[in-house]
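Read-outs: derived from the displayed coordinates by stated rules, not from any lab. Quantities reported herein were computed from a predicted structural model and do not represent experimental measurements. Cβ atoms are built from the backbone, for glycine too; each structure is taken alone.
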Structure 1
Amino acid sequence: MAVRSLLHYALEVPDQQVGQQFYLDFGFQDATGAANAVKLRPKALEREQILLYEGPKKRLHHLAFAAPGEDFEAVRARLRAAGIPEIDPPQDAPEGGIWVRDPDGHRVNIRDERPVTPPPDPPLPYNSPGRPVRVAARAVEPPVEAGAAPRKLGHVLLFTPDIERQKRFYLDILGMKLSDQVPGVVAFLRCTTDHHNLAFAQSDRPGFHHGSFEVGSIDEIMFGVERMRERGWQPGWGLGRHCIGSNIFYYLRDPWGSYAEYYFDIDYIPEDAAWQPRDWDVRYALYVWGPAPPPDFLDNKEDY
């Protein structure tokens, strides 16, 4: 019994309007209404997946996970057995569920909700050697005001001073599964069929590195990148393919020194799959092909 989905992440940011515009240009829709927090959701989902609260500097405000029915009660029981106290929800936070702090002090909201998934895309008509699928048809029409339309929040990567301590909480208490790791460098955990929904990178202090969002093709990644460039946002790193998780990626720098990632084609791991986590060599930690990452890509810029 475990959490079944990463529902959303919330940040404190020094300028909500700037953050709102960044994510709107990235491809999200505004769902704020009368709330004090800016709320953004993918067009394909009737649920917000990014919340932005006003704060003196950028930092993680909370993570929210779905644990429906018996899963919710099982997670609550493990929290109690481990002596992890529930805390009061922060001001203006979404109502419902239970709130705790993980070992790094991050607030975590576990909600008795079913995971929300976007409708499936139609199969992609790719032509490969000896296997034409797209016949007498052009691959891509010239884009007009085209950008990306993220389907869902896939994962979040956080900095931590103690990867093993964080792993124990999310694996043993929340019931997530370890997918792969570079010992002492980075660990990838999942609670869905995606290769990872939460990752931890070694640092001297906690911090938020990026949120990652699934799109429908490599073309869509680059349409999104071009729209962000036209609107003045800074590129981060890409185009490339990760080795661990296999996803094709492009990172954009957000307004606060961290990143938002478009991804496509991540490893799919059914719950009953005989998947064995692998300890990878550090040279495979970042990518299998693509440009070299920026020198500051793994710098933790947060002041805790």
Structure 2
Amino acid sequence: MRALNVQWFPGHMAKAKRMMAEEIKIVDVVVELLDARAPRASASPLLAEIIAGKPKVIALNKSDLADHGTTERWLEYYAGGKLPALILDSEKGKGKKELLSLLKKLAAPVIEKWQTRGVKNKSVRVMVAGIPNVGKSSLINRLAGGAKTVTADKPGVTRGKQWLTVGKGLELLDTPGLLFPRIDHPYTAFALAVTGAVNDEVFDLENAALLLLEFLRNEYPDSLTVRYGIDASYEPAALLSMLAKKRGCLRIGGRLDLRTAARLLLAEFRSGRLGGISLEHPDGGDLL
């Protein structure tokens, strides 16, 4: 596949890593949010290093944007590895009850240990973690029953630690998104870019759009035909030009504005207007 250069590790992420490494000492259970469209690409190796040894549940968030059948296969994949996992939509609250139930189950050994020692009225502490823009703050807001943390539809909004009490006996820690210092694998760079895990300013929009069109042409051709009324059999460059014409992305003099067309395509993919689409399958292998 053509290369997509993405290098984004701002200074506040190094600070976030240090903060999380310190807080993990008092955390009982970890919720790792992954993007259901790309669970493998959205799993941070830095986070795995920090939480090593702690009970963890995988929450496949933004499930409404993913291919439902593929997401179900991911659940089977995690079950095969004896790793607790569930499907989540933090914006609409889907999976909330299942998550709370699973957290109580994972925390049971800790609570039992407290009871043996005579410790009472101590809250289970849960760290909610993941890469930028995966929905951590939205999940905590949903669990807390209101807008308790700062959220935005862009990566890098949560900067400091925020402990919140959620019901009796449960405290949640919202954490800044933790990304990789380097993104060496080209498919990982592609997946993180098109899902919005990194700022659009740090990669070439047109290149990302061409890669996405190549992917859609191969895996979900109907998404382009239904949404834009274009024949998905053409090469990506031709598809981007056709999309620009269909949506009136023009410069002065009638020249096609491919950058605007690329931005439009990415926005519509991210918002689910192209339908439920998964970028990765649990059986491995790049799809480009």
Identity of the structure behind 38, 17, 14 (criterion: semi-axes √(5λ) of the Cα gyration tensor in Å, for residues 87-230 alone, calculated), options 1, 2: 2
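Just checking, which of 1, 2 has the largest value of Rg/Rh (Cα atoms, Kirkwood Rh), for residues 55-126 alone?
1
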From which structure (1, 2) was helix-only ellipticity at 222 nm (-39500 (n - 2.57) for each DSSP H run of 4 or more, over all residues; to 500) calculated, if the value obtained is -13000? 2
Looking just at mean count of other Cβ atoms within 10 Å over residues 119-126, which of the labels 1, 2 belongs to the structure with the highest value? 2
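Using relative contact order in percent (Cα under 8 Å, 6 or more apart) for the comparison, can you identify which of 1, 2 gives the largest number?
Details: 1: 18; 2: 23.
Structure 2 comes out on top.
One of 1, 2 was used to calculate distance in nm of label points 7 Å out along Cα→Cβ at positions 47 and 271, giving 2.6; which?
Numbers: 1: 1.5; 2: 2.6.
Source structure: 2.
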